[in-house]
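Listed next: structures, encoded as structure tokens.
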Structure P
Amino acid sequence: MSDDPALPDPAAAPGLALSPDGRHRCAWGEGSELYRAYHDAEWGRPSGDDDRLFEKLCLEGFQAGLSWITILRKREAFRERFHGFAVSRVAAMDEADVERIVADARIVRHRAKIVSALNNARRVEALRQETGASFAAFLWAHEPPAAERPATVTGAWMRANPVTPASARLSKALKGRGFSFVGPTTVYAFLQSMGFVNDHIEGCCARGPCEAARARFVRPR
């Protein structure tokens, strides 16, 4: 039996889909078991781990121009090539590593984005050294205030807001520190996926668990 809010017809809530298991999900989370698992267990869950946040920022950059399912299917190969996205290890990679990664057909072989991942790892290292704080603390300082959030997250609101004031501010802050491939649209996708906001549409089975996870989460300082 579904534990979703009463939504007898997904048409009553555009952006939702009724899954074969009887649960309502954000429509983008349907289509494959891989997508559904990512939607239910990962997307929108907050993290204060520098390496995990760095990984997601990199993968959102690689995703630009592609579907997210492409990145999900290649994620383990990305992790293998980028040492699990451990910031310190990626920061130490060099041109020879870039050449080896470019030759690996299992990942997205976009040289500029590969070089960007190395650059961004070095920028994280520089930020941590300069501020004495974590990368997570820097990012969470840009969590959108409640006044900038909609009263109800709908499919129409999501479509109308691929960029938000918070994503524009964080994009500018990252670029100011030398990060690359961090435009405001990419940054907003990052904020959504890492739980800085809860953009599961009202009525989605994952919205409540994500809201609870955000309520429990201790913001890094």
Structure Q
Amino acid sequence: MNSRKIETMKASLKLSDTQCETLIGLLLGDAHLETQNYGRTYRLKFEYSSEQYEYAKHLYELFKDWVLTQPQLKQDISHNNIWFQTVSHPAFRFYAQQFYTERKKCVPKIIHKLLTARSIAYWFMDDGSIKSRDSKGILFNTHCFLRSDVKRLINVLRLQFALLAKERKQKDGWQIYISGKSYERFREIVDPYILLSMRYKIPVERKQKCLNGNGGVQRSAQSE
């Protein structure tokens, strides 16, 4: 596509509500924005392991109007990754201004106005996991954020989404932990948006109690 056609294409682009909500979750996760003209325009970059090909393909389809080339394979000694990027566009400037301070990713001060159920689902697919096979607890890997940013996210999860969230210290930063007591609420929030290929990340339904061989009651799963 020649430069004139590219500029014509860019002029017609506008982020949909779905793309905006998804973008918030992706920026809390692994996606990032970069500029080559001192902040006038930005492009959105995606990179995922080859095991997440179906997820990467879904994101490509979601942002396809903004992308000039199909997902590419990046190979090195230890990894095979799938990557693609959007065109540079001023529509991403607002998000860059919210999510970056001196080129370092941060949590927007207005995250309470931006975060939606769809955003949480994509954030979870990007950077979330269950605590363990024996727990309903949910983890978000927020190591790249300052503790103050993590606290800001926790406040939104607690106050706006009624999730029992707290910070969790790690060697390389801070995680967000959502108690297993909030599992049903969390699943209610994200379930409509979780892709089939990513459902392995969601804990299966677990009964809290079951009968043992002696007719007594025992725990079958931990809620914390």
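What follows is calculated from the coordinates using simple rules that are stated; it is not laboratory data. Just so we're clear, the structure is a prediction, and the values are computed from it rather than from any experiment. Cβ atoms are built from the backbone, for glycine too; each structure is taken alone.
One of P, Q was used to calculate mean count of other Cβ atoms within 10 Å over residues 17-24, giving 17.8; which?
Q
Given a value of -10000 for helix-only ellipticity at 222 nm (-39500 (n - 2.57) for each DSSP H run of 4 or more, over all residues; to 500), calculated from one of P, Q, which structure does it belong to?
The read-out was computed on structure Q.
For mean count of other Cβ atoms within 10 Å over residues 33-40, which structure out of P, Q has the highest calculated value?
Going through P, Q one by one, mean count of other Cβ atoms within 10 Å over residues 33-40 peaks for structure P.
If you work out relative contact order in percent (Cα under 8 Å, 6 or more apart) for P, Q, which one comes out largest?
Answer by largest value of relative contact order in percent (Cα under 8 Å, 6 or more apart): P.
For Cα Rg over 2.2 N^0.38 Å, the calculated result is 1.05, so let me know which of P, Q that is.
P
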